[in-house]
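Below: a set of structures, written as structure tokens.
No value in this document is a laboratory result; all are computed from the given coordinates. These figures come from a predicted structure and were not determined experimentally. Cβ atoms are built from the backbone, for glycine too; each structure is taken alone.
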Structure 1
Amino acid sequence: MSTWGIENYVENRIPVFKNIVELEAPAFLLENSPLLSLDESENTYLVSLLATDQHILNENYLPFWGRLRVLGKSVTLSNEDSPVSFQIFREGHYTNKDIAPVIINEQTVMPGEALYLTKGVHTARSTLADQHLRLLWGENLSTPIQPAPDGPIFTKF
């Protein structure tokens, strides 16, 4: 988001990321501004994202490598017998990044295994008493071997 974009966002106080995620579902989110940092401890701005935007980005973009987040889904599953509904905004293969199997749409998905999900609502059930499901868009994406850069992604031209 540009400086001008940030100024307009702060001034208007209208959530913008909810519509972007629901309609376009970009494959990744690049935290190229402190305002976009979903880790609130890294936000050095006097303002932050609106709660609606913060929630939809945290739920649908998972940390991948440094400041790069990839489309996915983060869902807390608390009971083996109670399915939880969740929404997928971009169809495609999603990889189970959890350490345990999970049951999605009544199909067991092992850790590291990918399954194809259509855009829409799906259900998940835990195979443990408490489980935090992490689905990452793509088939078995692996993070780069080299460490992520620490400094700014973009600098002055």
Structure 2
Amino acid sequence: MPKKNPPLPPGPCGLPLVRNIFSLDQYNLHKCLAKLSETYGPVMKIRLGTRFCIVINSATIAKEVHKDHDNIFANRDITAAASAASWAGTDIVWSPHGDHWRMLRKICVQDLLNSTRLDALYDLRREIRSMVNTIYSKTFNSIDIGDHIFHNRSLVH
């Protein structure tokens, strides 16, 4: 017997294909979602294209979701590009929360983010921070990003 998924919360139907995209105001999204929650309650579903999104419009429920049930919501949907770039989603960024992810996190903390390694990379991090600040300061001007990358490429061994 196939496993049944629990029912989804209520929400607006939306148009075919685009679903609820056009019923949401991108500039006043918070007001739009608050208005919808008056009709559908503090937990509702909206559909954006082919994706279901669950909207939580209550501080108490949001706290419960993020604090008590965080493991359930910790995973991400992996895109085709991310799958191709990350060994089918087995790296630390895309791995589902579980034993494998915890092992990867432990390796990162012990081997990559320890104080000795961070101290050794201090000069590199300072130069990269300087490059980012320089690029940021020229936000509204055209720059040759290749020059900045080429200049800082020599810092990485």
Structure 3
Amino acid sequence: MDGYTIPPGRVGVRIDIVEPKAMAARMVTVKSEAMSTEIRKNGSVSLYGILFDTNKADLKPDSAAALVEIGKLMAGDSTLKLLVVGHTDAVGAFEPNRELSQRRATAVVSALVAQYGVPAARLSSFGASFAAPVASNADEAGRSKNRRVELVAY
């Protein structure tokens, strides 16, 4: 043991105590290059930086950074067409969530066309409701992963 002498016939034990600290939760904006790589590799990319209030389809101002990157993605590949898919968690009934997810996907498309100059012919919207979860809806951690916007190349 470092710096200690253990007498013969004795056993030395070293105990390191690690105290975990919670990490600050923060949103990381996915850059257009990373989106492009993910789409080329998997055909789609899920985004968690496009934000809405509960039961609303108005884009929150914090969504701007993600929208800028989608605009760059589209500007960098003039042949890329995207299906913008809105996903919800499973709180509430399927049909109202489908309608909400459709309105949200449409809001993203509208913003990309109006504010970022993406041609409307290169974008389509689809509301998936909670039909394609990526996590369990049993707790808030899972539900938050299911609330997302997905970009699917077509």
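Brief remarks follow.
- Origin of the value 33, 18, 11, where semi-axes √(5λ) of the Cα gyration tensor in Å, for residues 29-116 alone was derived from one of 1, 2, 3: 2
- Computed over structures 1, 2, 3, relative contact order in percent (Cα under 8 Å, 6 or more apart) reaches its largest value in 3.
- Source structure (of 1, 2, 3) for distance in nm of label points 7 Å out along Cα→Cβ at positions 13 and 85, computed value 4.0: 2
- Given 15.7 for mean projected area of the Cα convex hull in nm², calculated: source structure among 1, 2, 3: 2
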